[in-house]
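Below are structures written as structure tokens.
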Structure P
Amino acid sequence: MTRQKSTSRILKKAELRTSGLKAIDPNMDFGDTRNLQNMTQLIELLRAKIDAYNTALAVIDSSKIEITELEKIWANSLRKC
């Protein structure tokens with residue numbers, strides 16, 4: 001059984017909000033380092049972390065499948081002894 005991949009409602013919301021703000025003014029700045037460039041960097045960082053997490057899940061799932069197959073082989077070998 002494979003694990004469910006992670007998604008983020010926050011990420012989707014941030015992407016929509018950022019694209020809307022870029023349409024108004026691509027250089028929009030809200031002060032205190034809150035600007036579209038920093039928002040875009042945070043979005044990319046979150047996306048990268050989610051991708052890494054999902055990749056790790058895929059590796060775990062693959063390992064679990066391999067373990068199950070090896071256990072079956074081992075069980076069959078024991079029955080023959």
Structure Q
Amino acid sequence: MIWKKYLRRTAGVIICILGLFSMLIPLIPGIVLLPIGLYLLSLDSPALKRHLELLYVRYPVFLRIRASYRRLFGRGRDGQE
């Protein structure tokens with residue numbers, strides 16, 4: 001399902017942009033939106049995935065967010081779209 005891949009990338013970019021925007025104007029907590037968007041983008045980027053693993057070691061609270069988004073959007077490269 002190629003459309004899921006594009007949907008994930010689009011959602012990741014939009015959420016990252018919202019996260020950056022909300023850090024400047026405090027509408028929604030940007031510190032929560034950025035890791036969510038980066039996780040969605042890391043499903044297709046091995047380099048970004050390595051950097052996020054370091055983030056999860058430093059801030060374990062984001063592991064719960066990652067688990068919920070894995071259930072929602074799928075695992076990505078493992079063939080479980």
Structure R
Amino acid sequence: MRQNITTGQKVVLALAGARLVDAYADEPGKMKTLAVGKIRGIMSEGMVCSEKELGISDEHEGILVLPEDAPAGTPLQERSSVIR
């Protein structure tokens with residue numbers, strides 16, 4: 001199984017109910033609401049996000065990794081250096 005996250009990385013976490021760009025939709029910019037569900041038999045109440053899912057760019061090869069000095073728990077909107 002491919003792994004795209006490592007211990008110690010700071011990432012963007014979207015919780016159930018978050019509105020994200022549907023990275024797999026045929027229609028560009030189509031939004032989806034993240035729901036609680038099971039992935040490989042494990043309950044999931046959120047997900048780490050790629051730039052595409054956040055609407056920042058078309059990059060979807062991996063998750064968005066924030067700088068090491070990014071304060072944990074800070075809403076992404078407050079990270080103006082990430083949002084263009």
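All of the numbers you see were taken from the coordinates with simple rules; none came from a lab. It should be emphasised that the depicted structure is a prediction, and the values quoted were computed from it without experimental measurement. Cβ atoms are built from the backbone, for glycine too; each structure is taken alone.
One of P, Q, R was used to calculate helix-only ellipticity at 222 nm (-39500 (n - 2.57) for each DSSP H run of 4 or more, over all residues; to 500), giving -25000; which?
Derived from the structure labelled Q.
Taking distance in nm of label points 7 Å out along Cα→Cβ at positions 25 and 49 from the coordinates of each of P, Q, R, which one would give 1.4?
R
Which one of P, Q, R has semi-axes √(5λ) of the Cα gyration tensor in Å, for residues 9-56 alone, as calculated from the coordinates, equal to 23, 11, 7?
On the way: P: 23, 11, 7; Q: 20, 12, 6; R: 19, 14, 9.
Considering all the candidates, the number was obtained from P.
Looking at relative contact order in percent (Cα under 8 Å, 6 or more apart), point out which structure of P, Q, R has the largest value.
Of structures P, Q, R, the maximum of relative contact order in percent (Cα under 8 Å, 6 or more apart) occurs in P.
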